[in-house]
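Please treat every number below as a calculation from the coordinates, not as lab data. Everything numeric here is computed off the predicted structure, so don't read it as measured data. Cβ atoms are built from the backbone, for glycine too; each structure is taken alone.
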Structure I
């Protein structure tokens, strides 16, 4: 593995899923599959002793480091990290909030492109995650299946002949699989159709969550759509269930955007121009307002109403303006007020550079 890749190196790069290169990436930010697995020889994490956790971590680390999906693998001891570094990994979608806030021996392995991360001793002994840009579930499934198979050659997972893989949370029993697609749906929010969409999804046993999964708000009009249950369904069925509904939602969002362009073009253009203007001139700005305004700007680029700014740059700003990222990028701990000032400075610098303007230039 070597010491080539370090945690701080991630601050100067962006994961493949943020590059906006995948299919339908104007609306679909990313496709993700997670697999939950437990070793048969140890109790679940909630019942495991500290000694158990240490043994689980040591055994799984040895076999995770044999994964040949990436030339570079960053292996991080989450227990030893400062809280800002843990939060940094959560903001980057590489570990869960639960993994960040837990106690005891726990680690994560991350590949150089951030396409996959493998959490050890989260809610389950093992959580494998693969995430690609755009709507790319079949390729995500192929990759995660390969990684799962590499580990399963050496590990005996808790498995029941009738039930399938046994997991800490009953909703994951079966395949242990959570399929999720993150969508940017600003026009459905603006046209007040979003709740109707959510009610339809709930009837199909699909969950809707915010940017950071369970319990998080839908900041910046980002929504994750995922399967709620796995028992009684094969992996392919679960992928198909989510994969079949996403194009329908994409179509609704495109129709809503067309409607806004056609029926209230001036209002829409005004909203987008104001959002862009505030982001390029604000002296202090909160994370929440930033997400809200960037959402309008991102839609404006896709509709051709903003020139000279690329989607990958905006995708990156959604993540780089989060609290832990700002502190990592500035190299100092910042309280809320200072973060709001630093965030505004960061936005001015990056957006005006992208537009070929100096900070002092006006529109």
Structure II
């Protein structure tokens, strides 16, 4: 009987220790702060996911899968957040508790706790007005900013929390890595929840960011919340975004357009367009895939994230599930012409 009691006591002690660790992590602000932005690296790895900011179990599960994959890879340089970053937080400020429960405490671990997270605004970051048709610009023609959208920008500008959040403005760009004297990768971040005239301004921003010259990047990615095409629940509802942005994406020779909004995972490939990777599986309730045409070369109504490796000669990119397991994988050789559908090759 004493042996059984000892085992019960040991089990209860283990449960109490795990609970204590969990309570501590939930009730204490992170104490880490990341160093200045990387890097001059010739190889970079990043994750991307959208519609993640629920604060619920699924968001935590995906975050744990991200950390597990980063540990297996032994490298993670940054994360791209594709919008809808803080659900049900319309009145939140830069000092609100939502930052702890929906960002700071969720993305933890050896890798996620120290890398920067570059974010764009989604329709839920703006609110119902923008979701149904966009807000009006102010008298000076500046983009409208709802309280939550402004809070997300301020959180970055004031270097709050762990100083991992990156959103200097509603649209911006950033370079990563080096290939000789050129940036290895340039990413342009846009706000797709705005009215057509402001989408047009961002289209020109894309063209200027990728203009040819000595500093032209080897790889070109644009990040926005809304897809330019989708075969999920929002099929037929993104025509305005596509009309405003696709000509600029083609003109600028963009390699990949990353988006969320449809709560699933898709890869859409068409000649003359950037390869489109959709990942809205970051934590919110999932949406079904409505159609399966030939240009939809991967589709999954599941939780997870995009994982990518970028080098001067090639890019490897695909989706992972909520446990960090690979569910799709593709390779693009840099010497293959931009906008050619056959350049995206599935990796077994």
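Annotations for the structure displayed:
- For 16.6 (mean count of other Cβ atoms within 10 Å over residues 57-64, calculated) the corresponding structure among I, II: I
- Given -8000 for helix-only ellipticity at 222 nm (-39500 (n - 2.57) for each DSSP H run of 4 or more, over all residues; to 500), calculated: source structure among I, II: II
- Origin of the derived value 15.6 (mean count of other Cβ atoms within 10 Å over residues 49-56; candidates I, II): I
- Structures I, II were shown, and log10 I(q)/I(0) by the Debye sum over Cα atoms at q = 0.12, 0.16, 0.17, 0.19 Å⁻¹, for residues 81-184 alone at -0.45, -0.75, -0.82, -0.97 was computed from II.
- Test item: P(r) over Cα pairs in 20 Å bins from 0, in percent calculated as 29, 56, 15, 0, pick one of I, II: I
- Answer label among I, II for the case where FRET efficiency 1/(1 + (r/R0)^6) of positions 113 and 201 (r between Cβ atoms, R0 = 30 Å, to 0.05), calculated from the coordinates, equals 0.50: I
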